[in-house]
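Computed from the coordinates by the stated procedures, all read-outs in this text should not be read as laboratory data. All of these numbers come straight from a predicted model, not from anything done at the bench. Cβ atoms are built from the backbone, for glycine too; each structure is taken alone.
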Structure P
Amino acid sequence: MNISVFFPCYNDAGTIASMVVLAFKTLSEISGDYEVIVVDDGSTDASKAILEELKSRYNDKFRVITHSKNKGYGGALMAGFENASKEFVFYTDGDAQYDVRELKKLVLLMDNDVDVVNGFKMNRSDPYYRVLIGKFYQVLIKKLFGLKIKDVDCDFRLMRKNIFDKVRLEYNSGVICVEMIRKIQDAGFKFRETGVCHYFRAYGKSQFFNFQRVFKVALDIIDLWWKLIFLKRFRGRNT
């Protein structure tokens, strides 16, 4: 298996180095052809300096994509998919709430009949209010968009790169995960799922929980539902 691993990074100076080091260790055990990419989405902490140090250590197997300004989670993911050069692409967040070594579990489940191996959180290690909000969000989103996977919000995914020959992503916010899964589902690609561990955030804070960001996500959800669900149903009834 030849594989690209990438991490979106926004002010993850306390965790991104360990994520990269573990990624290289894990990849050396499962593949002879791999690369690691970090998408630095306009970080203002020490992430840039840390990533420069990592580049000197890992040379041509490690690349950094730098955004001069923050483009949002969706913008970081799109940059990662666009710049990945291998047949398979895996991504997870740079905040170390997932263990990149569990990529091995996903690789074992990827075969000729599968296009996406999607993780789901076996236990969510977050403050209680985030767990409750997360459960409500999952139920709402799965109902609104008819999603068939267990955990659309689990950013621990191994995918075939050629998916993106058919699937075009547009949203710069966190809604990109809903957009991506629904479009992959509509395109007929096959999913497989496995449970993965989720850990408390050891550094920094979530970028999601502020009014401006939540409001933007809410608007994007409405816009996405209109495009992917309502308009398709409306056009279907009139053909």
Structure Q
Amino acid sequence: MPHRLMCITAHPDDESGAFGGALLMANAAGVETTVICLTEGQAASNRGQAATDEELAQLRRAEFAAAGQVLGTSRGEVLHYPDGQLAEQNFVELVGILVERIRRWRPQVVLTFGAEGGVNLHRDHTTICLAATAAFHWAGRSSAYPEQFAKGLQPYWPQKLYYSATPFLLTRNEEEKSRTASTPHSIRLELGKYADSKFEAFRQHATQAALLEKALEIWQETMDCEYYLLVAAHGFHSVGEDNSLFQGVVED
């Protein structure tokens, strides 16, 4: 059975901009990759040709699927939570949705945002971090969401949890940027030939072209690498001993 990775995000384009390199490299290594995106991104400032939120949601779902083709993801799912309002949702319910996906697809490794909120300090990204972290730890506990077992699911313990560590911030508030405590990194992925494919995956999100243009100059300086922090793993060891996303993972 192949290794399995799950990436938990908030908006279409997160999977490409923040995690695209890791997803590409995992796919090339024969890893089964799943992306769970909680919103359709319908509240985005950049809207392409969409006249309504519903039209934008449809466009962004299609863009997510196109990017997934470039990234080689095994499966991708866009849910219908309200963009920009994840922090106002029922937290236990939100975690349960993610626990259900973890139990269903059984990833050994889970990737999500750091708690600062990623490159733009988005509250949705912070909420995803908190919910994904709880889901990572609760999915294996039989006391958590036992109603899911009636669907044929079983408790499942993922083995490693990583936060994305952004090497730069894009915010309008310079004081906020200078004072923000961001996620450090314990591992660096050298993307090599996959950097161009990551860029191509992000280009599939045509409604967000203005965002890409704004970030391009900074992004080009950092796009050869992705950075992650190991925040949970089976056993007790130093993060300095961790050299790859699947190091130490046991097949199950």
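Looking at structures P, Q, which one was mean count of other Cβ atoms within 10 Å over residues 5-12 calculated from, given that it came out as 25.9?
Numbers: P: 25.9; Q: 28.6.
Only one of P, Q returns 25.9 for mean count of other Cβ atoms within 10 Å over residues 5-12, namely P.
Of the structures labelled P, Q, one was used to calculate distance in nm of label points 7 Å out along Cα→Cβ at positions 61 and 173, giving 3.4. Name it. Kindly include the intermediate steps, with their values, before the conclusion.
Values: P: 3.9; Q: 3.4.
Going label by label, the one that fits is Q.
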